[in-house]
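For reference, the structures are reproduced in the following blocks.
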Structure 1
Amino acid sequence: MWNEPKQEKLDSVPKLYATEHVDLMDKTIHMHFFIWNTDFLICEYDGADTFWGFVVLAGDLLNSEWGYISFSELKSIKVQGLYEVEHDEYWHIRPAREVKLISAAQGWNYNKIKNDYV
């Protein structure tokens, strides 16, 4: 990962299990990582290596899911030795229901947000 998030950004993500009382639609997506058409949308972080969030692999909305994501694995992914997972530095924090990919995969009613590409 060539643009790993700074520690202060990681520290701003709620701790693992801190938001388990929050409905999935209202979970806050704090960070976005991507490589090609694979997206990792982050809600919680244990402070060491484990994220919890939503993953869309290869654009497959049907099999997308909420789950655990290893930060060390994200950092180690390289495709053809050239491409690495990127941290979306321009991501604006918002609830899951306002993220087009999550809403489409979950079958939620999505209201388009200006300039929303994910």
Structure 2
Amino acid sequence: MNILLIDDDEIVLETVSLLLASEGHTVIPATSGREAIDRLEGGALVDLVLTDLNMPDMNGWDIIRAVRARWPSVRVGLNSGSLGEFPRGHEPLDLVLRKPVTLPQLSAAINSLARH
């Protein structure tokens, strides 16, 4: 699976990228929502956008709304340590992970997407 991974914490970005790569996925890392959208606009082909929720330029919901509006066939998910309550009428999600995510959790979530 080609995964656009977005997190403003470079340590988390690198760690989750390595976990995903160890499972055979291709990871396109982005440290901000703007960088992620630029990659998609530039033609990056992705199966899944997996984003952090709380980031300075665009939050996870902003990214998910943009992806759903412009690239509706791309699956979207959150990977966050501060999920809290989801806003009313939020965009539908294909997966939700809570930081710190473990390899078995990440693998199970991605594999469940691949089966659908």
Structure 3
Amino acid sequence: MTAFQAQVAAVVAGSTTIALATEEIFQQLTEEEQLWMLDGDVGFKDWITAVATEGYSFKPQEAGVIDRLGIPGIKFSDGPRGVLLAGRGTAFPTSSARAATFNPSLEEKVVSIC
């Protein structure tokens, strides 16, 4: 069982909180791993090659995978403007533009669509 799986199991069992489990995993990350988690795992050259050969956002990108601790990372596509996969998707104003409306119900509508 990986360190990540152990923390997930502890949260599910109710023996710890998500906040404590997160802190426990974070403390096990090296400084290099912490920095690695700040952006996508695919380098620009590989990403732009995939865009040129496969098209834009036809498959999700991974970020934050740390094999040593069993952290699966997240998969994303197209960032804060919405989700675009296989040529179909959503397109919203950027989060900063939505925030400038000071309209929480608007954001709730965007989240409910996703």
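Computing relative contact order in percent (Cα under 8 Å, 6 or more apart) across structures 1, 2, 3 gives 17 for structure 3. Among candidates 1, 2, 3, the computation of Rg and Dmax of the Cα atoms in Å that gave 13.6, 41 used structure 1. Here distance in nm of label points 7 Å out along Cα→Cβ at positions 19 and 51 is compared for structures 1, 2, 3. The highest value is that of 3.
Just so you know, all these numbers are worked out from the coordinates, no wet-lab data involved. All values reported here derive from a predicted model rather than from experimental measurement. Cβ atoms are built from the backbone, for glycine too; each structure is taken alone.
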